[in-house]
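All of the numbers you see were taken from the coordinates with simple rules; none came from a lab. No experiment lies behind these values; they were computed from the predicted model shown. Cβ atoms are built from the backbone, for glycine too; each structure is taken alone.
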Structure I
Amino acid sequence: MSDRLMLLDTASLYFRAFYGVPDKVRADDGTSVNAVRGLLDIIAKLVTSYEPTRLVACWDDDWRPMWRVALIPTYKAHRVVELVDGAPDVEEVPAALTAQIPLVREALGALGLAVVGAAEHEADDVIGTLAERADVPVDIVTGDRDLFQLVDDARGIRVIYTARGMSNLEIIDDAAVQARYGIRADQYADFAALRGDPSDGLPGVAGIGEKSAAALLAACGDLDGIRSAAADGSAGTPAQRSKIIAAGGYLDVAPSVVRVVRDLDLAAIDDRILVDEDRADASTALAERWNLGSSMSRALAALRR
């Protein structure tokens, strides 16, 4: 089996598990465990289907970094339930899911899977950094299309996209990005800045949608080229040029918010999938204590192949 690294956008997956797995089976003390069981089943499916030899659960140490908010104050603002000085703001998360997050980390640790986050950065930035420094093909598992910007056929970096559910996974490579949006993957961050994204609180340029953003990128190459062409009148319609010029303040900062960080100073990690007897025993004991049952068994079986 050739080496392949799998990077999990962990929060994306445990949110999907929480909402996708019925809350029927609980721990003996009544604690919901549907997100944990669902995540373990997701890991089992991914490892069985795509056969990674290395795996990292990438973590949001800060889901809404203040340096991004300082640039665009609306960034993820609609998901904040409490502002916190000197620490990450509190995200709107169901209480039953919040209670399971420590157990998610405990289950990943029992299986010996690396869990990696970075202060003042999102899991996306950890993923970007690990993908950038990888010396093997990379599968990025996420429901977040912002990570399409990391796709790179030449380096074997692709996205396993979960937006349509775990039974309808999509492989996003360069051709898939082109087919969806009419742009190259390396243009995706500029495309997203132009188009905006309500789910992240990014306003975009008023009146510039996906089709016009793609057409402008096809004509001008990148955001800098589009802004230059708007200024000298060499590309786009008069209305588009006016809107781009009017959005100059936003476009000065949007790329820094949208672009995934690829150069975090992350410590060396052991990302090999290696479940020895001690880890298997610890995982089984954890499963018995929290009623994780067949979900943990399936994850163990997949990881020990």
Structure II
Amino acid sequence: MFAVEVYAAVRQFVFNAGNSRREAARVFGLSRETIAKMCRFSLPPGYTRTKPVEKPKLGPLLPVIDAILEADRTAPVKQRHTAKRIFERLRDEHGYAGGYTVVKDHVRIARASGRETFVPLAHPPGHAQVDFGEAVATIGGVRQKIHFFCMDLPHSDACFVKAYPRETTEAFLDGHVAAMKFFDGVPLSILYDNTKIAVAKICGDGRRERTRAFTELVSHYLFTDRFGRPGKGNDKGKVEGLVKYARSNFMTPAPEAASFEALNADLERRCQARQDERAGQHAESIGKRLVADRGVLRSLPAVPLEPCEKRAGRVSSTALV
């Protein structure tokens, strides 16, 4: 291994002084292959292994280890194999005669390579995420579970929250109508989980069959609907965070209101007041960043959607349905 000083001297001799590599090999007493390597790397690259380490004892049993680790993915967390337990099974069930360290190293590398990696998402202006949350409130003197609709604009972190007695199609539609009125515009796209209110069926190719009510909502407001992967809440992490924020800040302690109308008036006031705050590491307030969102939101249609579930019926000759 040549010292860094030798690398620097050779590279300056070739690149700065303009000498040839042949001349550098003669002056420094090194082979031309070594000089070529010094010209390729600014620092000594160290020893580079040309082929994987042979594991004559463990090699035939690597598929067994991989099968154990794959089975562990669906096993209870507290009943998954440690490297020591895998070593014991290889020794007792497969006659493994090697050491524990090589097994431990392979298990560590295999688990690291199979671990899911998360990449921070960029959120351009004008897009939204929607979800429902649950909380407890006292409405009209009755303590009950409530469901609250959340719409988040990830670029600015501006939010809208509205509470309902139940998570129904009517609540889902009304939440959209109220949120778009609150933001005074229609998002370019809205990201959802695979709620049955919007998705009637997930096909084998990943395509979604929309419900009639949801299709009417999309057709009326003309936004692009997007869906997260089943079971992957991090796909819409912004609105998941809003659900937790609203429950911890807007509904703690458990709210008391004379009616849902009074509760929702207070929630809208809190959403408006939050625009004066800063979220995350942003230097600007939510309200200032909301300007960029509103700059690309589509205009509201002349007439809002009627938030109700429509069902076909047969009318008799006496005008009875």
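When relative contact order in percent (Cα under 8 Å, 6 or more apart) is computed for each of I, II, the one that comes out at 17 is II. Among I, II, considering only distance in nm of label points 7 Å out along Cα→Cβ at positions 179 and 251, which has the greatest calculated value? Answer by largest value of distance in nm of label points 7 Å out along Cα→Cβ at positions 179 and 251: I. Using the calculated result 0.35 for FRET efficiency 1/(1 + (r/R0)^6) of positions 67 and 155 (r between Cβ atoms, R0 = 25 Å, to 0.05), pick out the matching structure from I, II. Source structure: I.
Thinking of I, II, which structure, once mean count of other Cβ atoms within 10 Å over residues 187-194 is computed, gives back 19.8? Walk me through the numbers on the way to the answer.
Values: I: 24.4; II: 19.8.
Computed on structure II.
Which structure, out of I, II, was percent of Cα pairs over 18 Å apart, for residues 107-202 alone derived from, given a value of 53? Structure of origin is I. Computed over structures I, II, distance in nm of label points 7 Å out along Cα→Cβ at positions 227 and 259 reaches its largest value in II.
Structures I, II were shown, and mean count of other Cβ atoms within 10 Å over residues 171-178 at 16.9 was computed from I.
Work out which structure the value 0.05 belongs to, where FRET efficiency 1/(1 + (r/R0)^6) of positions 19 and 275 (r between Cβ atoms, R0 = 41 Å, to 0.05) was derived from one of I, II. Comparing all candidates, it corresponds to II. Consider the structures I, II: one of them gives -13500 for helix-only ellipticity at 222 nm (-39500 (n - 2.57) for each DSSP H run of 4 or more, over all residues; to 500) as calculated from the coordinates. Say which. Answer by label: I. Here mean count of other Cβ atoms within 10 Å over residues 75-82 is compared for structures I, II. The highest value is that of I.
Source structure of the calculated read-out (Cα Rg over 2.2 N^0.38 Å, 1.58) within I, II: II.
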